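Quick note: the coordinates plus some simple rules give every number you see, no bench work behind them. Not measured: the values here are computed from a predicted model. Cβ atoms are built from the backbone, for glycine too; each structure is taken alone.
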Structure I
Amino acid sequence: MKKQITIRDIAEKTGFSFQTVSRVLNGKAHLHKAATVRKIEKVASEMGYVQNLFAKGMQSGKTYSVGLIIDPFVDSFTEEIFRGAHDELMKRNFLPILLMHNQDGQDEQLVQRLAERRVEGLIIRPYVERMDEVSAAVEQHQMPVVSVDYALTSEKKFDFVGTADEHGGQLAAEHLLELGHRRMACLFTDTESLQLRKRGFEYAVSRVEGTAMVGLEGWNFSDDEPNQRKIMELLQRADAPTAIFAGGDYMLPSIYKAVHALGITIPDDVSVVGFGDEEFSEYLIPPATTLHQDAYEIGVQAAQLVIDRIENKDRQVPVRQLRFEPHLLTRESTARPKD
């Protein structure tokens, strides 16, 4: 059996002390000169050194693992968030353990399973319906947690990383107002992020005289026919809006279908703006104007926050709420109104 290469072996090969090699290979390379780090890492790679995290964990009581709870049917936005978190955790020598939301929504059971395996922290995109239960489970196990996209509680007890949703809604309205639209509609749900987008949209519209806005709340995720019917009724009104802001890109296909069914066109008869820059949005006909969210960086920051919590358990760190600015991607679904 091939001998397992140790830090002592690398120290003998390089001529550096055991302590120096240990620091370089255990996340403290910044304490040494670049040339020293390069030599040690080169020799370690050539000798086939593999860090024994199990032994390290037995000595320190650490598992170097972080749980990720994700939707079973992910969109491109969610996928990029967790890709960013995964990459940063791996870069920092933490093993991501991925679990998917249960169909019955019992996310607190997933927290329990992760706690049983002694994960040191959790990154979660929570189900809105189970936030209280998940919060209670996290507090019970005293587990550092960072929620992404949706804040885990309204009391701001836990770290959160997401998008500046309210400002994104404002950007959508300002774009439509600059094109000359004065009758607009906003589609949203009671989810916190969409409520913030609606608030920003309403604020920007309210600052311009002679504007009118209709807000349609609610979305049927199991049957799209009611959604399309609601949009068709909106567009058949005598004071029909000349522009629609969809609080989430997932609403765009329904809007496009409703417009097509009425025999009118985007953007000639109605302009449409989405939110999220989902992968499919640029392949719609016409490609949809939307707000882009920096999903990958949200994931990276979430991983950095949870690692910071893990490494500073004995230090009082205030709750952090980070929101990244979205930016408008102007495509072909918006234009000046006919009237």
Structure II
Amino acid sequence: MTGLVLLYNLLIEQEGDQIMHIAVMGAGSIGLLLAARLSAVTDTLEIITRTEEQADAIRREGISVEEESIISADKFEVISYETKIAKRKASHDLQFLVLAVKQFAINNELVAFILRYITPHTTIICFQNGMGHVDKLLAHLDKERILLAVTTEGARKTGLYQVSHTGSGITDLGYSFQDIGENAENAQKIFAGLMKRAGFEVSLSKNMGIKVWSKLIINAVINPLTAILKIRNGELLQTPSSKALMLALFSEGIAVARANQLDLPDELWETVLQVCKLTADNQSSMLQDIIHSRSTEIDSINGTLLRIAEQHKLVLPVNQVVFHMIKALENKKVSDIVGDC
């Protein structure tokens, strides 16, 4: 019996015990929320921030989840990618690495850091939007070590160590292929159990291709429109014009999926509307990026649809417009035109 199978049996037998070592790479909205919640169900939790400034803040203050709890700093070990990249060695008992960085941040340098940091038995859980990052990891890692997570949890980072949980959702966990082995299946179940104990709703999926495409289209509808219009998710449903734009983006996305021989759920449009309702008070990650003059994930979301559409000789006029509008807004100071949204 393999070590991971023994570990899974132990987790089932001793559900209340904390026996896991997890690292969360990326301390943005979702990363902070995951780190705060998972710290309650693990032996040790390490946070890898982008900057030393944020690492210092978490070491001093811990993590504050607004209107929920403040997680003491002694619950975490914190390092920064900015200052420790050349020094960090693999953590020898690391079971899971939660990858919560932006999709475009997964470049060759970051992959090299991950390969140095993990151990041969570490499972990586990818929480990215869009597509393309898994292929970068698969170039170096076995497919059974990369678990995909598609979540509709809403979160907003309000400070270096503060995060607001703006909407409860569901997290789908699964692999990008069907024929998984016993170790991979057990890793999926173990991490799902940890997430559930941490207070998240989780579903195990054997059809993550459909889940990833569905989330891609949901993001391609909600994220650019909220960022361009400077509104929260729920406000998209308040005018006929914004709903018409949503439907236009959605229809183009569905056309690309069909050209790619994918049958997405018939109720996906209703799911888009439901996500807006459930996360009505949430600022999309793209809106947050525009507000703070940061690069966005538009290339990996609507840009992905445009690239695949081109392969099939499809034209997506609405996606093209919102893509270029977001590109025009990226990295510009917009505080003078953004209201109290």
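Structural remarks
- For mean count of other Cβ atoms within 10 Å over residues 273-280 computed as 22.6, the structure of I, II it came from: I
- FRET efficiency 1/(1 + (r/R0)^6) of positions 97 and 257 (r between Cβ atoms, R0 = 41 Å, to 0.05) from the coordinates reads 0.55; which among I, II: I
- Comparison of I, II - label where Rg/Rh (Cα atoms, Kirkwood Rh) is highest: I
- Structure from which 0.20 was derived, FRET efficiency 1/(1 + (r/R0)^6) of positions 25 and 201 (r between Cβ atoms, R0 = 41 Å, to 0.05), options I, II: I
- Relative contact order in percent (Cα under 8 Å, 6 or more apart) - highest-scoring structure of I, II: I
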